[in-house]
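In structure tokens below, several structures.
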Structure P
Amino acid sequence: MKLIELQTSLRERVAQTAQGKFGVALDSVTAETPPRTELGDLAFPVAFDLARRVKQATGEKKNPRAIADELAGDLRLMPNVARVEVAGAGYINVFYDRTKLLIEAAIGESASASQTHIAPHASSKKSIIEHTNINPNKAAHIGHLRNAVLGDTFVRLLQAAGETVEVQNYIDNTGVQVADVVVGFMHVENMTLDDVKRVDASLPSDKGFDYYCWDLYARVGLYYRGGTSDGAEMPERLALRAQALHDIEAGDNPTAKLADYVATRIVEQHLKTMARLGIKYDVLPRESEILHLKFWDSAFERLKASGAVRLESEGRHAGCWVMPLEAHASTDEHEADKIIVRSNGTVTYAGKDIAYQLWKLGQLDKDFYYRPFFNLQENDNHQVWMTTSEPTVNDAPRFGNGATIYNVIDSRQSYTQDVVKRGVAAVAPEIGEAASVHLSYEMVALSPAACEELGLKLSDADKARPYIEMSGRKGLGVKADDLIDRLEAGAYSETSSRNPETPEAERRHTAHTVAIGALRYFLLKWTRNSVIAFDFTEALSLKGETGPYCQYAVIRANSLFRKLDPDAIQRAQVLLGQANDDDALKGKFASFINNENGTDLWTLWSLAARLDEVIGICVRTHEPTHLAKYAFELAQGFNAFYDNKQNRVLEEPDEARRALLITVAAYTRAQLTRALATLGIDVPARM
């Protein structure tokens, strides 16, 4: 039996006893993992809540410890439970039959070792995760990486939990940012589409068109202000942006064609950047199709029919269609009535997002056309599709029609996401607000040390600040590829000094794997509502809570098992399995597990067995940081096991104890490797 299954059975028994003996129905039963296994394997503080609820229902005052004693009596009858103790004023501490559980697990591992791995059964209901969503006007920066890594990791978490997942990356190819770059090409550099193509063809492949547009975007910001950073924006130049936006939305004109080329090329560069982190997408819905295929028209009619929006006839919003949102009436930042359609007939971002969200949920009577777009490598069979407004005949999968939609968008968009959620619920009340989940997050900044390492000049005042914010419009920021390059350079220097005899290609591969592991872990170890100040030294350290530390623990485990013969793991599992029918052998294993050092072995094994539980917590709380913290804790546990002189696997003379050490080490290695893979972190051969 898996520990997570045993925990579920124990919770169910507590709920049954509470109902049967005290007449209290518990919707959920809280359980805790004690800080040390000497205190038990699972703890229930439920007696305190039960005493309160019994008094509320009957007026009878019951002692929590007396309630705990009755619950403990029933729990002692459960299979795989060695003993149950009541501690303090009413805590229930459950001790598992550790020897039996470990032996059963070894038998299960031995049986599965000879079978092809079977992935968890995928749910018939599909979850859709929308993430990355970078404006296609310039190179990606470090803030975009947090969005993409959060989204990709949540994809992996849902898949590990058995969910069917579709990954979308929304492309706003008709927005202000793209229009600004178009203005830059047309009015700052006086280029035509053919000129832009020639410039693009002349640029290096690694720092190409997206880098060029990064600089141009900053120059356009100055152009609007007459060439100075602190000047007022000039109305006649801002009119060029408005005209570009109009032409782009209209389509089929030179400005729209230039915008399409710019956006498409930038998206290609973005996908290459994200591929360096192992991030992939299924479909790229574009805003241009939302407009041209009249998604909004259909959504607008349904919003009006549902009464979710109303036309204002007077006041400053006269002529606008608004959505009443009384919850925001008292805030300075947001108005009570959110404008969905402006008085000039243009649709706000919130309006277009409502239409898109309805499509994702299968609630719109329209669909996109699709074309194959991106395949990074010839041997990569993962096809990325892009939407198009032109009818196509191809074998595109059916996209959309999700049961739950997760939108990874920064916290500044929380208000807009609330508007979208309410709009969808008004149109489709049978789905409601619960189908739309906003995975919000805070910004990523740089530590002053990281800025200096990247060559960014700081004032004395900035050097004293805890972090430095970035601004793409001002050109102040760090491109994602530059950040990855710098991490790879640092990792390459370190791995070359440690392994100078290793072939160059392997050192480069190791440096890349370590750099990506360091970056992904650093972005994931913080809760989503934390502002991150990225620091190179901290991220790449082999000490402390870092990706490389976790990777190194697996490398040590892999090194250990390379020194064992290939059949050592299976033989160890078979020997533990034999204890099921051999009381003397079982007693021997029990003596190893229950002595002082054996408690440490059980602690490590039971921690490794919690992986599925932790994945479930991450999915329920929408917080991947729990898995990052768990991976670090498991790496610490393995390193303590490895460094303990009593755990010399290769030299252990007792066959039974050696089998126990091998089984625990092998299981920990497998679970830590799987945890890191779910975080999107690979493990190199050496570091």
Structure Q
Amino acid sequence: MSEKLPGNTEEAASVAAELRKEINYHSQRYYVEDAPEITDAQFDVLMRRLLQIETLFPEVTTADSPTQKVGAQPAAGFGPMAHPTPMFSLGNAFSREDLRAFDARVRGGLDGLPVEYVVEHKIDGLAINLIFENGRLVRSATRGDGQVGEDVSANVRTIKSLPHRLQDAPPFLEVRGEVYMPRKEFERLNAAREAAGETLFANPRNAAAGSLRQLDACVTAERALDIFVYGIGAREGIALSSHSDTLNYLAKLGLKVNTNFQIFTEIEAVADYCESWMERRSTLGYDIDGLVIKLNSLEGQRRLGFTAKDPRWAIAYKFPAEQAVTRVEDIFVRVGRTGVLTPTAILQPVRLAGTTVSRATLHNEDFIKEKDIRIGDAVVIHKAGEIIPEVIRSLSEQRTGTETIFTLPAECPECGQQVVRQVGESAHKCINPGCPAQQREGLFHFVSRDAMNIDGLGPAVVTAMLESGLVTDAADLYSVTAEKLSKLERMGVKSAANVQAAIAASKGAGLSRLLFALGIRFVGVKAAGQLARHFGDIEKVKEASFEELTAIDEIGPKIAESVVAYFASEDNLELIEKLHRAGVKLTEEKPDETNVPLAGKTFVLTGTLPTLTRSEATARIEAAGGKVAGSVSKKTHYVVAGEEAGSKLDKARQLGIPILDEQELLLLLQTDTTVV
């Protein structure tokens, strides 16, 4: 049956209280009494419904609610698995002063007792909980919310270094560890994905998480994941007195323990050791993003206890954003879909923040002049937002006199036509609309995830289609047959059929995606959505005047001018007619005003979400009646936070604004919950 959401706070509080009572009862039957009365799926529906109500009505949330845990809820697609003992996160230290403050708190809490610390590598992977019964591995789960994780037992069993049976093990043992992807495997996997035209993983951590969460364990098995174990939760029949004893005991059982740990009695020595690994981490076969410092005495750990979120006896020392020094071997110019020339530095390959970097964008000629970057220069690079390689500065003091000053070409490197710099802009552009580079880049954009989202049409395949004459513009994609595709290099019959099916499926993507896919200047995902929802039909967009366009919320003069100019072009009108004849949907259903769950709500997005791009999340929020803003204020209703969330998340906490993860956002976007 389908149950509507509560209509007011009083009703929400009543429904939430009943759900909590029911969930707690079934948790007891399932996790404690081992006598469940409902299925895992039914239990999960109850949890999702409670979470949805508390998200819509945060004022009814109670401190003891089953939803109030550390971290994120288990992802859909895997059954929930409760941890026998909680898996806490760690507080962070970023400096020697932070470590000293931690040490002072520990010593103050132990009333002068001797202090000894164990310092270990903080593996950059995915936390895992392993349950052994009589030495046999029976269950495995991700950390999840610290109380309940995702049951990934089948996938964990594919890790070759993890024994399925332990020798001389106790009757029950809960083991904590970190699943990671070795650097060599990460590079192999990304090379294979690039060759297949697939999206690359940003770093080994993301690759490990994505691999462990595969619904098909066979896919996980193909990726050489590894594991280090580092702790024990619940146990029967063993007595240990220190964390170092725990590590040695785990190794004795045959589990893989990272041997790069040391014991210290003074915090200054701990700080020295942490700082020493900033430079040495590149020598490892795996990524670390810091070190973990733990009080060695288990009795001391018990006495210090926990805060609401993390242990008082442990802390993570996090490395600062990584930088590297390399050399500019050359600078080449790429012509984009709008004709803009973008200089890119070809770098001497260097390891940086978990990946090998061999190129970095130099943005435009002004950027190069401002930073005085020359071919042959030694340069300092970092990853902007931990993802995009960027040149910070050149090391002019290391110049030998052989360096070359770079200037942008006066002619397009792709078509030979004139390059001009628009007045008031920093960009140089090729003014030839028939430039093959613009055609190629335009097609890359048209099929991309945020546009028509045609799976399997990566850059290599699109380039091959252009070079073979299969297509000349986006509309030609819809007349390409699987038979013709199968004749392309490295394109088998099955792959060709899949691509052809994906192309056909994209016909129904709708006007919002199409407007973005057309590559109209200044029209991003957000503006495309606004236009599609306002007009509902591309014919009305074509006929819209400048005044009509600027009357739409968040459509400014630049966007309006660009839209008018685009539809004034006969070539563009011919392309749209070809798309129409091919059966591409040129309309968008206007939102049902009675079904806009986020009407009047303002959202701010920060960080990287697990499955949604920033633009996809924005489009979904706006389609549900919500608004996405760029900064946090008292008028913000929700902040949606992903990995590497920044200052926006901190400000949201300061202002007491509800913080959502991706799953909570998706729940908000639903208008009702189906109960099975």
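Among P, Q, considering only FRET efficiency 1/(1 + (r/R0)^6) of positions 316 and 428 (r between Cβ atoms, R0 = 30 Å, to 0.05), which has the greatest calculated value?
Details: P: 0.45; Q: 0.05.
Structure P gives the largest value of FRET efficiency 1/(1 + (r/R0)^6) of positions 316 and 428 (r between Cβ atoms, R0 = 30 Å, to 0.05) among P, Q.
Here log10 I(q)/I(0) by the Debye sum over Cα atoms at q = 0.11 Å⁻¹ was calculated and came to -1.24; which of the structures P, Q was it taken from? Mind dumping the intermediate values first?
Numbers: P: -1.24; Q: -1.38.
Computed on structure P.
From which structure (P, Q) was FRET efficiency 1/(1 + (r/R0)^6) of positions 20 and 436 (r between Cβ atoms, R0 = 35 Å, to 0.05) calculated, if the value obtained is 0.35?
It was calculated from structure P.
Identify the structure, out of P, Q, from whose coordinates helix-only ellipticity at 222 nm (-39500 (n - 2.57) for each DSSP H run of 4 or more, over all residues; to 500) was calculated to give -10000.
Working: P: -16500; Q: -10000.
Derived from Q, not from the others.
Taking 21.8 as the value of mean count of other Cβ atoms within 10 Å over residues 100-107 derived from one of the structures shown (P, Q), identify that structure.
P
Any read-out appearing in this document is the output of simple, stated calculations on the displayed coordinates, not a laboratory observation. What you see is a predicted model, and the numbers here were worked out from it, not measured in a lab. Cβ atoms are built from the backbone, for glycine too; each structure is taken alone.
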